[in-house]
1. Give the label, chosen from I, II, of the structure having the highest value of mean projected area of the Cα convex hull in nm².
2. I, II: which one has FRET efficiency 1/(1 + (r/R0)^6) of positions 344 and 472 (r between Cβ atoms, R0 = 30 Å, to 0.05), as calculated, at 0.10?
3. Comparing structures I, II by relative contact order in percent (Cα under 8 Å, 6 or more apart), which one has the largest value?
4. Assuming 42, 25, 24 is semi-axes √(5λ) of the Cα gyration tensor in Å, for residues 72-399 alone as calculated from a single structure, say which of I, II it is.
5. Work out the source of -12000 here, i.e. which of I, II gives that when helix-only ellipticity at 222 nm (-39500 (n - 2.57) for each DSSP H run of 4 or more, over all residues; to 500) is computed.
Structure I
Amino acid sequence: MSNTTPARKTTADGSAALLQALEYPVDVSLFLRKRPALKKLLSTGPAAVTTRIGILGGSTTADIRTSLEIFLLARSIQPTFYESGYGRFWEDVAFDNPALESFQPQILYVHTTSRNLRALPPAGAGPEEFEAAVAAELDPYRRLWAEAAAKYGCTVVQNNFELPPLRPLGNLEAGSYYGIVAFVNRLNYELARAAAENSKLLIHDIQSLSAELGLGRWFDPNAWFSYKMAVSPQAGVALARNLAGLIAALYGRSSKCLALDLDNTLWGGVVGEDGFANLKLGPETALGESFLAFQRYAKALKERGILLAVCSKNDEAAALEGLRHPDGLLRPEDFAVIVANWEPKHENLVRIAGHLNIGLDSLVFVDDNPAERDLVRRNLPLVKVPEVGSDVSQFPLILERTGCFEAVSVSADDLERAAFYAGNASRVAVEAAFQDYGAFLDSLEMTAAIRPFSPAFLARITQLTNKTNQFNLTTRRYTQTEIERIAQDPCYIHLCGRLADRFGDNGLVSLIAGKIQAASLHVELWLMSCRVLKRGMEDAMFDALVERACQRGISRIVGVYLPTAKNGMVAGLYRELGFRKIEEDASGRTVWEFQISPDYAPRNRHIRITP
């Protein structure tokens, strides 16, 4: 399905037609009519994530809240809401507010627009008056962010400003110190600077969203004067959908891998029939340039951390030849996995997900053939299949607007992800030469750095907690604010581990955090990236945890396993480490206890721990 397909929902009950109302491009009138039915459908079953969202409105927000809830439910996020009174976006945080304080928001969304601008520069203003107006306009927002951090420690999602619907000065609005367009552009620049310096502040880019929709459809005078709705009903749906994508990214619910067909998707023609020399690719023709532009977009996704895969009905040799076309931008080494054969594509997508150790709901599949798209949707409802059509010039735009690859940050590990998987391919090749697995692990010459959480790694730590599903004992999700609280709380022992070997640095791959309670350490978080499974890193992390516990005078560790559809591989981890099961309930939740003996023998045998 599209990026809005709920991970906990199938369409066997005939709900596919209803869920179609969520797909890009959204039919707004259909969506608005179907909102009650959609909410009922999407509310069934447990959500992957729950969150508390405070909506602070510079205008009325009830309609946006209703749509936002549906788009979040479609991403397996169950929200509860606090909603401010009309126009009280600043007062509800600045002053005592028992209702909001009791609610304890995890996210505060500030829904302001150009309708809320107050400190506009006066007619004939010069540079000093312009700067003073910018500072005056930003001041209440800066105070709001500071108060939110102090009172709730939550993430703030702040709209930037769309351009105003009217320009009394015409083009002069963009080229003078007293122009509203110039003023809005400067405000947005300052908002971007503030977000770059504040990890708890995210910008919701309604300037771009309104440009995409068109200001004529973004603003409805009747809706404003009658209901104080700052955006039209159509724009409200687009805004809620875009905002849901940003919140989903905050909780690691974005896609990880773009799986691509080849023939008539990355180049024009069929390489096995038309031949390498006759492919349409490159700047000589409009069609060839369109394919080149799509390759350029896919490569840009790869360079910011999205994995690329090939899923093509082709002979592998022909596929590789096409990927070496001199006018192409994508090369075989740009792909984490290449599957080119004559098997059904939905079966090959399962292979790709297995090879990469990611869930099917992490895959986005792009194919020019509508029959292939339909077959994948029917057989793999968790895979996101945008309706790209057959005009390759539209592929980047359509893929962009699905919001599949929304991000709240790009870490150093993201930038190196393709290299991590290339290194894994080398490790697999070496493993095949060994009969003894321990000897293979020793041959990797692995080193690990295991240290407490530090500010430099908080973004990556948060990303891991929200994207790791298989080796994850509890699958609890955390915002960066919550990770910061753990890092600063002396009652916690917390560790993050980096792993490197002779093929390269895997980056930060494992986390443990536990809270000290009554002379026991209660493990709340333990996870490890799928790309280093079965390397012994879990033993190294547990040894480090035991060492830190002993340093704090703790001799008892308690761990909880919460079963999910994806983390069955760690159901027996605590038993393997020597824990004793002390509790189990009907849901499969188990509680385990480990008594640290004075002669505890480290379990790690294959990884050298560096200072």
Structure II
Amino acid sequence: MREESREREQMPVEYRWKLEDVYSNQDSWETDFKKVKELLQEIPAFQGRLGDSAEVLWEALHKSEDLERTADKLYVYSRMRRDEDNANHHYQVLFDRIEALSVEAGSLTAFMVPEMLTIDELRLEGFMQEKPELSLYRHYFEELLRQKEHILSTAEERILAMSADLSSATGHIFSMLNNADIRFPSIKDANGNEVELTKGRFGGFMESPNRRVRKDAFTSLYSTYSGLKNTLATTLTSSVRKDIFCARVRKYSGALEAALDQDNISPRIYQSLIDAVHDKLDYLHRYMKLRKKLLNLEELHFYDLYVPLVQEHQKQFSFEEARKIVLQGLAPLGGDYLQVVQQGLESRWVDVFENRGKTSGAYSWGSYDTHPYILMNFDGKLDDVFTLAHELGHAMHSYYSNQNQPFVYSQYSIFVAEVASTVNESLLIEHLLRNSQERREKMYLLNHYLEQFRGTVYRQTMFAEFEKLVHERVEAGEPASVEDLSRVYKDLNARYFGPEVVMDDEIRVEWARIPHFYSAFYVYKYATGFSAATALKQKILAEGQPAVDRYMRFLKSGGSDYPLNILKAAGVDLTQGEPVKEALETFGRLLAELEELAAGDA
């Protein structure tokens, strides 16, 4: 019997997010769409006048914010509707309309930043004295001045804004291929049933104790991507060339510097992460050796890397069970935090299960004028329980930022975006380990914790190094063909995973399925965020309320300061690189504990 993916309409309403909280109907969406179009007619009247007076500057910023807030809300709603089912033509059209209008908005407001930079700093200070409301923007003005040399003329900025839809084309093409068009073969599950392979089910198959199932899923998935490798190599290298073009236009030395400068981060921090991970690859090699031993395999293949080492404790969870466990794990963060989480879970902030055409993976999103939302593809695995905790971390970070910051500072930097999510995961695993009484169960949980480290610190750093190497190749004028990309990727896998893992040929094309590569130099933030979160979690558990208070201030800070400063105030200094080294040492300690427990099976 062949098990098919469910259609959207078949999903019980209690497991679907309540987007009616954003717009109750199409008419209300259209009303805001009309409002944005009207605001766009008013904005050009400010061009050439921003330096005239404090009042004019304030009014221009106020209208620009109103425009951006409303457009964000429209964009978030239509994109989330499209993500419910990427094959739904109605919401594709809705999303295309607001995306086109957003490009127009970017074009018409492009004059503002260059023009503000022409205002003399003393005059700007005088404006803030004259109209105290403008003092709200002090950090915003400081940030503009910091990046002044990379901001172009009004005409040039407008051209770049007008090209935004072209710049995002490669990512959209990949997304449609990866979420709407791609189809995988069916495979036989452990019971011999014919089951359609989907990206959502792939993780479950890779954890199957049946090695034939794991291998079939692995081979089927990558053979499908391999059939598209030339197209996907073209989309990826085109995205890389776009990154390089934008960096050069803005007078950066390279794409890496341009990407990191948005967070006021030095490329030195990026390289120090790679160096720190290289220095502790022996821990990962040791872990692979232990995995091979505990699975009793003569050869360890890539399709053997995700199966739990202790099978009898591999459990299935209902979504209701997952909710309960997550709330218990987050208890150290206090009653206010838990109350908001509970409210969100009961008020349908979460879109839970996979359906045909739904965007894969998981994310948290929303706008300043909505509560957060979470998209999941919950499959009942322990990983999915952790995904719920992870995305709730993002959601709560956004919730507290929006509640405590004005719109201009509500968006926290992407550099710290993975911290709150990983604090939640770390608290959850500590809770589960603390309440584990049986040796084999503790081994299972330690294995899971080590997998979190491997997937977030080692794997994401490998991705980050791949991005760096590919961008450097293209910047140097070297070829970046399918074979070049695949060779670089295979060499990195060999270095990171070491001699215990067979370099399966299929892994060469894994780069073809990684959506984050279309958001240049994003993934390293998972590794730095995980390291910072490990340090924060340890402080919360060791110090109690004082550390919780510092952490809550971190969640409420939004983008009101530079991310490294916000983290430092919470007790973590990433400029020194110590949190990364300490996180890797934690991995080493957990590994030693698992090795000791595993000795009882010898």
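1. Numbers: I: 31.5; II: 26.6.
Structure I gives the largest value of mean projected area of the Cα convex hull in nm² among I, II.
2. Details: I: 0.45; II: 0.10.
It must be structure II, since only it matches.
3. Details: I: 11; II: 18.
Comparing I, II by relative contact order in percent (Cα under 8 Å, 6 or more apart), the maximum is at II.
4. On the way: I: 45, 25, 17; II: 42, 25, 24.
The read-out was computed on structure II.
5. Details: I: -12000; II: -19500.
Working through the options, I get structure I.
The numbers here are math on the coordinates, done by the rules we state, and not lab data. The shown structure was predicted, so the numbers you read here are calculated from the model rather than taken from an experiment. Cβ atoms are built from the backbone, for glycine too; each structure is taken alone.
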